[in-house]
Structure I
Amino acid sequence: MSDLLLTAACGTHLQLAEISTPLMEFYAAKHDMDFRFDEINPVERPASWYKIPLMKEYLRTYDRVLWIDVDVVIIDGRKNILDDLGEGIHGMVVHNTSEGQIPNMGVWITTPEVVPYLEQAWEQHDLIHHAWWEQAAMLRLMGFKIQSPGVGRIKSTVLWDKTSVLPNQWNHHPFSPVDNPYFKHWTPFSFEHRMSGMRQDVKVSNLC
């Protein structure tokens, strides 16, 4: 089975990538994954959307593609996240927040069976400038309400029924913290705060 760890960035986020991607590359090698970092050039949509065509491209040749945002630091790399996918065609952490349960695709395992849903997400033009970008489109396909307040799943869909919910340690989020995280996500903070926090986390990272 061929696996890929994929990430990408542009603009100022390239500075975050300089902090996080060395750990990602080491993690990928440790768990027999290929590693790919792409610099993207957003033209017609916000940058976050462009993970969709990237993932579609690599899912042509890989059995599993693990996407990790560049503002995620691998804290504990001893366990292989792909072992937790189970029977799902994709998987991510679902955070329990004050607004409800919210899947977070900053850490996202995908398989080729997800490609039709990626294509459907890309076609949801009304969400191009939604605050959650492509994640809002995928949440809609999974049956989630995407307007605040009270975000949460409102119906079951085919995609949701094929979704694996990963343990929260794979995507520690400040709004849904967990003890002893494997991956730590710095998404809600200012750029300077993220840079500082990520650098501190790198110092305590354990990839052995």
Structure II
Amino acid sequence: MGQNLLSEELWIERFDNLAADDYLVIDGFMDRENYESLRFYFDQKKNQNDFESAGIGALSKHQINKSVRGDFIHWISRIEDPLTIPYFDTIDELVGLLKRYCFLSISDYEFHMAHYPIGSFYKKHLDQFNDRNNRLISCVFYLNENWKPADGGQLKLFLNDEEKLVEPMANRLVIFKSDTLWHEVLPTTSGRDSITGWLLFQPKGLGFLS
């Protein structure tokens, strides 16, 4: 996590903000070399047509509905996608900090690449299924070089008394509470790329039972 690990006081302040605001933005999440490698791998998988339409709902309720979300995804793991190992190592550092300072019982995680083509969006939602209460923290890591406001694709967070727009800038991570923070992805005019995932209370295989 580069310079982000240098100050214990900084992390305490960040996690205080997460507790108070339900979200946290971290810029420069990965060192540049590993970020560039991850960006290259993302483009490689996209060019190989390894992405598929994302759906809504879990298990038997899963469906494709482009009027709700229009992104394409590719699930990743450190075993099947070795070029993502530096990213997962950095996530492991973050999980350790969350356990230490926030006392969160995180036992697993799941991540996918997400590509939003021009004109696509994801309407307001929670990152939690009605019959699968397993996600603790949502993570979105952006890969959009030279992003500018006209490109769209901002993350809109619906806070208690205001709406917050998070710009999807390269090498930025935003984390937020999966079960309480409503959010949406605004329409993109130039495409939008990210690594999106969730830190889980139970291991992936058990989450469907909760």
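Values in this text are rule-based calculations from the coordinates and carry no lab data. Keep in mind that what you see is a predicted model, and the values were worked out from it rather than measured. Cβ atoms are built from the backbone, for glycine too; each structure is taken alone.
Supply the structure label, taken from I, II, corresponding to volume of the Cα convex hull per residue in Å³ with the calculated value 124. Kindly include the intermediate steps, with their values, before the conclusion.
On the way: I: 113; II: 124.
Label of the source structure: II.
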**OP:** Output the label of whichever structure in I, II has the greatest value of distance in nm of label points 7 Å out along Cα→Cβ at positions 83 and 107.
**Re:** II
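Which of I, II yields 1.00 for FRET efficiency 1/(1 + (r/R0)^6) of positions 35 and 67 (r between Cβ atoms, R0 = 41 Å, to 0.05), as computed? Let's see the in-between values first.
On the way: I: 1.00; II: 0.75.
Going through each structure in turn, the value belongs to I.
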